[in-house]
Structure I
Amino acid sequence: MAIIIIFFILLGYIIAKIYDPSLFFGIMILSIIISLLYTVISYYNADKIALASVKAKPASPIHHRQFIQIVENMALASGLPIPRAYVMESEQINAFASGRNPQHAVICVTTGALNKLSKQELEGVIAHEMAHVANFDIRFMTLTAVLIGMISIAAEIFLRSLWFSGSDDNKGKGNAILLILGILFAILAPILANLVALAISRKREFTADATGAKFTRYPPGLASALKKIKNEHVSKADTKRYPKAVAPLFISNPYKKKFTSLFSTHPDIDERISRLERM
């Protein structure tokens, strides 16, 4: 988080050096306002947006009785309010949690998870999602999104200002090296900040695995579920059910990338399994 803030300050410092310092404050304030407005709207409607995007429906007390019971049991184990339970149509074994706080949390699982997982495996998956709620990960990642938004908007305003700056020699404009550095940093800063956010996302997945194992007191349950997720074959048609914007919310990457990279939202699934088996 500190690294992202440093990127934001450095970007502002470079803008202030190239232009008048008053422009720096104007750009910073405008980027903060726009980023906050956009994120606050998303934050207070996160659960509705996520559920609508995957066409999830409330879990049926008749057809999804075991799922609802597990959610209630995990809420009791975690000491949290019982979240609303939803089900989405998909062959994949997957699940996600959303909501700005435990009082407004929702947990959604796929029909594939309900059909393919044993009770202990499903408990492990639900406990992982409850852990995201307990650890306030939605709130944490929202704050990260605000900071990245500020950097991206400030960089965009700065780059666009170069097109409309005219031919007058403004303060620092004659320094070609500083101007080039400013352009490069304005391009790279949002990318670097996003890489930091992705690293945070991967770390929070490991934390949710550990917290979920504490809730169930049975790490092999989640480990076994992750093994099934790793080995299952999913059709491309089914993958299209997952909008890329909400893919990071799921317990596993719906697009089934077989490698871990700096641009991945989820850690290597083999490493997650290994850590759970060592508990």
Structure II
Amino acid sequence: MDSRLADLQQQFELERLEVNLFRGQSRDTGSPQVFGGQVLGQALKAASATIDDGRVCHSLHAYFLRRGDFTKPIVYSVDRSRDGGSFSARRVLAIQDGEQIFICSASFQHPEPGLEYQASMPRVAPPEELKPFAKPPPAILEKLPEKLRRWLEIERPFEFRPVQQYNPLAPVACEPVRQIWMRAVDKLPDDDALHRCLLAYISDYWLLDTATMPHGSSFLRGNLIMASIDHAIWFHRPARVDDWLLYSLDSPSSSGARGFARGSLYTRAGVLAASTAQEGLIRLVKPQA
């Protein structure tokens, strides 16, 4: 397995400290704080570890309370709120340095048949016809502020192929709608719970940034402070993150220094695997030199 992906998988092998208490490790993703998708995925893994009867997560709703420090471990405390006949509910607190940095609720259900319907996948070019998301050339990278340069230079365990090509360093105001193909850089084990955790992880990519598109701006330009406030994900059907997934995104509103965005994750075959929604801080500041 690719070393980047193997390292990511290791992050989801949480250490069990007590019956409902777990500890996870973080990695440097080029950002000054812990990547939100990592906390989402690890919290889901902790909650899933308290489910032992085959129920699978169908929804997760979370709030980001404080920035996490990627140099320190995160402790996840799981409250077994309820185990009913068909559904189980869990609440998870993520704690660092004695303070809550993240809270979420997750619901699990026994798989069962029912009415079936889904929205159709947008008609877009397949990933083979698209260029991967590319880093700026070295001549431009060396002129960027250090923290932006580090974020761009970090090698990630996923590859991205945007349907609509754009330059995040020189964005142009446009309609806040876009699609991006994404997948892990190598094959992963046949573990549905792991794929759900990694789906939660990648669902944090690109989402809030979509809300900046009408303004012709981007956090890479250094004139915005952006941070996730809350995040919701609904798992509709199984999917593998080592196969191509289309992330179809739109943003219906930005106001009050907050942006709101929605996403739909489709498999290559057009199956709607998950839906997401996120609101986050988008605060305009003086551009960096």
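What follows draws every value from the coordinates through simple rules; no lab data is involved. A quick note: this is a predicted structure, and the numbers were derived from the prediction, not measured. Cβ atoms are built from the backbone, for glycine too; each structure is taken alone.
Annotations
- When distance in nm of label points 7 Å out along Cα→Cβ at positions 162 and 250 is calculated for each of structures I, II, structure I gives the greatest result.
- Structure from which 3.3 was derived, distance in nm of label points 7 Å out along Cα→Cβ at positions 26 and 58, options I, II: II
- Here distance in nm of label points 7 Å out along Cα→Cβ at positions 34 and 146 was derived from just one of the structures I, II, and that gives 2.4; the source is II.
- For the structures shown (I, II), FRET efficiency 1/(1 + (r/R0)^6) of positions 154 and 242 (r between Cβ atoms, R0 = 25 Å, to 0.05) is largest in II.
- If helix-only ellipticity at 222 nm (-39500 (n - 2.57) for each DSSP H run of 4 or more, over all residues; to 500) is computed and equals -4500, the structure in I, II: II
- For 4.7 (distance in nm of label points 7 Å out along Cα→Cβ at positions 18 and 266, calculated) the corresponding structure among I, II: II
- Structure (I, II) behind the derived value 134 of volume of the Cα convex hull per residue in Å³, for residues 10-121 alone: II
- Source structure (of I, II) for FRET efficiency 1/(1 + (r/R0)^6) of positions 114 and 194 (r between Cβ atoms, R0 = 25 Å, to 0.05), computed value 0.15: I
- Parent structure of the calculated result 25, given that relative contact order in percent (Cα under 8 Å, 6 or more apart) is the read-out and I, II the choices: I
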